[in-house]
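Structures are listed in the sections that come next.
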Structure P
Amino acid sequence: MKKYLYVVKTQIIKSMTYEFNVYGNILMQTIIMITSAFFWKALYAGQGNVGGVDADSMLTYIIVSSLLSVLFLTNVERRIQLSVQKGTVATDMMKPINPFGVYFAEDIGNIIALVFQNMLPILIIGCLLIKVPKMADIRDLPLFLLSVVLSFLINWLISALFGMIAFTAVNIDALIQVKKHLIRLLSGSIIPLWFFPPAVSKVLGAFPFVYIYQLPLSIYIGKGDCAEHLMQMGIQSIWLAILCGIFLFVHNRVTKKVMVQGG
C-alpha cells in the first residue's frame, strides 16, 4: 500500500506542474457548462416542469455534472497504450507491483490535484454565472457520495478494459476520444435519459453507463425517492462486480499474450 500511496503523491506533484492543461480543461468544461445551461433555459422557457424535473433542478444537474466530469477523468488507456508502444509492458508485469494498481494510483493522484485545480474554479464560475447548486435534500449526501465512488470505479474499469485494446491495436487515440464522448452522451451527463424516447431510454438503462453520471446526479437533485435510489445503487453495485469479473478475465488473457511493440 505504501508503494501505491507514493505513486499517488508523485502524481499529485506532477499534475501540479502542467498549468496549460489545467487552464485548457477549465475553459473547455466552462464552455460546455454555460452552453448547456443556456440550452436548458431555452428548453424550459414557459414550462414549469419537464420530465418530472424543473428548470432550477436541471441547472443544478448541469453544474454538478461538470464537476463530476473532473472526477471521472482517467488516463489508464493512454498509460496502457504507452507501455505497449514502448515495449515496457512485459517488464512492468514482472515487477513486484501490479501495473494496473500503479495506473489506478496515478489516476487517483491526478484527480486529487484536479479537485483544487479544476473543480473549485468550475464550481465558482458556475455559482457566479448560473446558480448555486444546492442539494435537494442534504440527508441524501451519504448516498450521493457513495454513488459517486461506485460511479468512478465503474468508469475506471470501463476505461481500463477499453485501454486493453492497445494490446492488439497500434494506436487507440481516436478510439479513446470516441469512447469519452459516447460515455458522456449515453450516461446522461449532457442529456438525462428521461428526455429520451421511452424505448431508447429503456435500452440505454440496461447498460452500466447510466450509473456513471445520471444516478448520482438524480440523487443530488432529488429525482426519485430514497427507496428508488437504493435499488438503483444495488444495480450499480452489481454492474461494478460484473465489470470487475470481466476486467480480471481480460487481464489474465492479455498477460498471456503480451504483444510488445517498439523497444
Structure Q
Amino acid sequence: MELYVLGSGTCIPTVDRGPSGLALSFGPHLILLDGGGGSLRQMPRLGLDFRKVDFQCLTHFHPDHVIDLIPLLFAMNYTVDFTRSDPFHIIGPVGLKIFFEKMRGIFGHWIEAHTYPLSLHEAGNGEIDFQDFSVQTRPMLHSTSSIGFRVNAEGRSIAYSGDTDYCGDIVTLGKEADLLVLECSFPDERKKEGHLTPTLAGRIAREAGAKKLLLTHFYPVFGGHDIRKECGQEFSGEILLAVDGMKLNI
C-alpha cells in the first residue's frame, strides 16, 4: 500500500498547499480519496496515471474536496491514444446520485461514461466488499451526510476522516489502523465547529489506538505553531504532517 498526498490544504489558496486530495495504490487499484482543485494535475508529477484510477471516494460535496471529479470524468473520455473500458466506481455520501445528475445537467455528454461502466455507490454507515479489498464508511460531524472511509486490503488498513469535528465514528473507523489520516484545520485556540485541532486529532488517534497518524487539511493560520508538539500531548505514536507530493508506504 502506498499513499500519495495530492493536496494538504483547504479552500484557501497558498503557494505550497493545494486543496484536499489523496491517492491510494495497492495491487491493481488506484483509489482517489477526495480530489480538490489541482489533484488531477498533481498525479503525473508523482508518477500516477489517471487512466488507472478505478475508485474515487468522496467524503462530502464541498468544492475543495470534490471539484476535480469533473476534469477526471472528462479526461476518461479522451480517446486519442487510449479508450477506457475498465469500470470506474464513485463512492460518496447519500446524495451522490443527485450530485452527479446535476453535474451532468451542466456538462452533459462530456462527463458521461461512453466506453466504460460507471457505478455510483451511496454510503452511510456500513461496509462494501469489492472481493480483494473492503471499504467501510461512517458518518462524520461536518456537513450534512459527510462520511469518513476505511480501506482494508492486503492485511493493511488506512482510515481517512475527510472534514470532521470530534466524533465517536472516526474513532471507530480508525481503530488500530496502520495509518489514520485526520484533518487538522485550526489551532486549538481558534477551534471552528466541524473541524479538528491538533489536540483533538491526537485524542482521536489515542482513543483509536492507531499505529501512525498523518495530519492534513491545514489552514494558513497555523503559521508559527508546532503542530506535532500540540498533537503529541494526546498521542504518543508517530505523527506526520502532510505536504503536497508526500509519498508514504503503509
Structure R
Amino acid sequence: MDKFIYKNKLDITALSASMSKFTYKKHSHEEYALGVTLRGVQEYYLDGNFHASYKNGVMLFNPEQVHDGHAKEYQEGLDYVMIYIKPKLFLEALEKKDIVKFTQPIVYQEKLKNDILNLSFSILNNKDIALCNELYLNVIDNFTSKDFCLDYKKEIGLIKKAKEIIYYNLDKVLDLDEISKELNLSKFQFIRIFKSNTGITPYQYFLNSKMIHAKKHLDMTKDLYATVVEFGFTDLSHLNRHFKSVYGVTAYEYIT
C-alpha cells in the first residue's frame, strides 16, 4: 500500500513514505531534500544519471535538481523519510551567503542518517519547536566538515531570466513564442538550451513550478478551489492528478 504523510515545522517539511507500485514522475523541489532509505531499494534518475539507495542510504537533492523515483521491487516495497529545507534556512544555519550544492547524491554516514531520522521523527510527531531547532542544527553541522563535499554553482543568466518569466505566469498557458522572443531565441533554441541546463523541458518546469506553488498556497489557505483558480487548473481533478504525480497524494488528501 502506498502511503505518504507530510508535516511542516520551522519551514521544514518532513515526509514519511511507504510505496510499492507508485512511481514519481520527473520533477524537482525548490528546497534542499535529505532522505533516508529505511527498507527496500529506491531507484531514480538524477540529472540523467541512474542511482540506487539501499537501506540506510542518505539521499541528497539540491534545489531544482531533477529526479524521478520508484521502488526497485514493488513486491518488497520501499519505506523512507525525507526532510525538505528552504534554501534560505539551510544557508542561514550553514552560515553561507551563496547557494551551495551537494556533490554526492547518496552517502552512507551513520551520524547524518541518525540526525535526519531524529529531526523527521520530531516534526512528524509535533515535538516542541525548541527541540526541532536543536535537532535541525545537528543535521546541518554534518555539512560543516571538510570531509563533506559542497560546491557553489551559479546559474547562467539566460536560464535564470527564463525561470523568472515562467514563475510570474504560472496562472496562464505556457507561451514558448513569447518567452523565446523575450530571450532573443527561436523557440526550438530555447527548448534545447533550457533542457540542457536544467534536465527538463520548459513545459515540465512550468508544471513542476505550478505544483510547488500550489502546495504553498494549500499550506497557507487549505482552500482547494481557490488553488485551482489561482494557478489556472481546469478543475479539481486536474489539480489532484498533477499534484499526486509529484507528491504521492492528491491535493485533497494533502490537506485532510
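Upon calculation of semi-axes √(5λ) of the Cα gyration tensor in Å from the atomic coordinates, which of the structures P, Q, R produces 29, 19, 17? Value 29, 19, 17 for semi-axes √(5λ) of the Cα gyration tensor in Å corresponds to Q out of P, Q, R. State the single structure among P, Q, R that was used to calculate helix-only ellipticity at 222 nm (-39500 (n - 2.57) for each DSSP H run of 4 or more, over all residues; to 500), giving -13000. Label of the source structure: R. The value 12.2 for mean count of other Cβ atoms within 10 Å over residues 75-82 was derived from one model only; which of P, Q, R is it? Checking each candidate, the match is Q.
The numbers here are math on the coordinates, done by the rules we state, and not lab data. The shown structure was predicted, so the numbers you read here are calculated from the model rather than taken from an experiment. Cβ atoms are built from the backbone, for glycine too; each structure is taken alone.
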